[in-house]
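The following blocks contain the structures, represented as structure tokens.
Since every read-out is calculated from the coordinates, none of them should be taken as a lab result. Quick caveat: nothing in here was measured; it's all calculated off a predicted structure. Cβ atoms are built from the backbone, for glycine too; each structure is taken alone.
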Structure P
Amino acid sequence: MPEKTPAQNPVKPSAEGLAAAAGEFALKGPPPLHLWNPPFCGNIDMEIRRDGTWFYLGTPIGRAPLVRLFASILRREGDAYFLVTPVEKVGIRVQDAPFIAVDAEARGEGAAQEIAFTTNVGDEVTAGPEHPIRCPRDPATGEPAPYVLVRAGLEARIDRKTFYRLVEIARPAGYEGADWLGLWSGGSFFPLIPTADLP
């Protein structure tokens, strides 16, 4: 009886298999996701909740090193998110942004100011032209919903405590013909709230 080919007998992707494949690159620096074009192997029951918690098969992933490993192989294509290794690509669900900015440190003042963010998975980025801050309104509450771009379309939602600290150092400035309260970082001004909406 002839053996089945891989196409006839596909191996169902699993979190364990992805972790093993990604782990081979963990000690070599950030994986070159832009160079990997593996075949799509279907969706996996993994989800990143709004609070930044990763779930697999409905259960929180409690091991922080494993979460950081998965975060390092996360890629966004349009509105879809995938975990990518050199040999497979699987879809996962993301409720909001995949990361949470849990801290920020401001250095300098005015247009020379730089704001460095730290995420829940250990990324560190300084806001600027390559890592912009955006602050749309939450459609459910109407409140500001701030984000910072971490890498390649992957954003971190700035948590409430960090956002309140940033509002304290925000300054008014003109932006696209209107007056805004916003933040300077990396030589760019990022509007947060129209001054007309301030109490």
Structure Q
Amino acid sequence: MINSNIDEIQRIRRILSEKLDPGRYEHTLGVSFTCASLAMAYGQDIDKAEMAGLLHDCAKRYPDSVLIEKCKKNGVMLTEGELNSPAVVHAKYGRYLAVKKYGITDEDILNAISYHTTGREGMSMLEKIVYVADYIEPRRYKASDLPEIRRLAFKDLDLCMYRILEGTVGYLKAKRSCIAPDTLKARDYFRKLLDNRGADTLN
């Protein structure tokens, strides 16, 4: 993407401000700006990161049951794991909307939208940036580990990913909620990655 895409970013902001409720739109802006900041920190494409953050929740205007029906109607395939964890379905339909409604063709942006709730094995830098930004953006406040996670985000993105994923798995287990298979695979992937770097990185 090139600098002229600021016009496109501003256009999509205007659309989302009308489509999303005010709280979701504020969250969207927070994620988008945090993505841009992380992209600066890690030498990544700032415009791509900002766009991915902007569109990550573009399907959040619909309840989970409606999203599942829309996926079926539009040929968006859902796995059994996704159907058992309906809170992640907005990411899959968000990818569809990003293509059909917003004209996004960049596969890295589309993957970042698809996996921003679950994570996955072998995530790209942009995918990790969007996943982490969704967790740490300035309007987030409930997670007790946010100060530490926010510090890690700008220091060690892989360790930050592992900490978020491990915490998410623990939280969902405690609630006896279904855990998306991609989340478990992602947690194990980053654990192995960090083990290969040295055991101290997990502490």
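The table below gives the values:
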| read-out | value |
| --- | --- |
| At a computed -4000 (helix-only ellipticity at 222 nm (-39500 (n - 2.57) for each DSSP H run of 4 or more, over all residues; to 500)), which of P, Q | P |
| If Cα Rg over 2.2 N^0.38 Å is computed and equals 0.99, the structure in P, Q | Q |
| Read-out relative contact order in percent (Cα under 8 Å, 6 or more apart), computed value 20, structure in P, Q | Q |
| Highest-scoring label, criterion being mean count of other Cβ atoms within 10 Å over residues 32-39, among P, Q | Q |
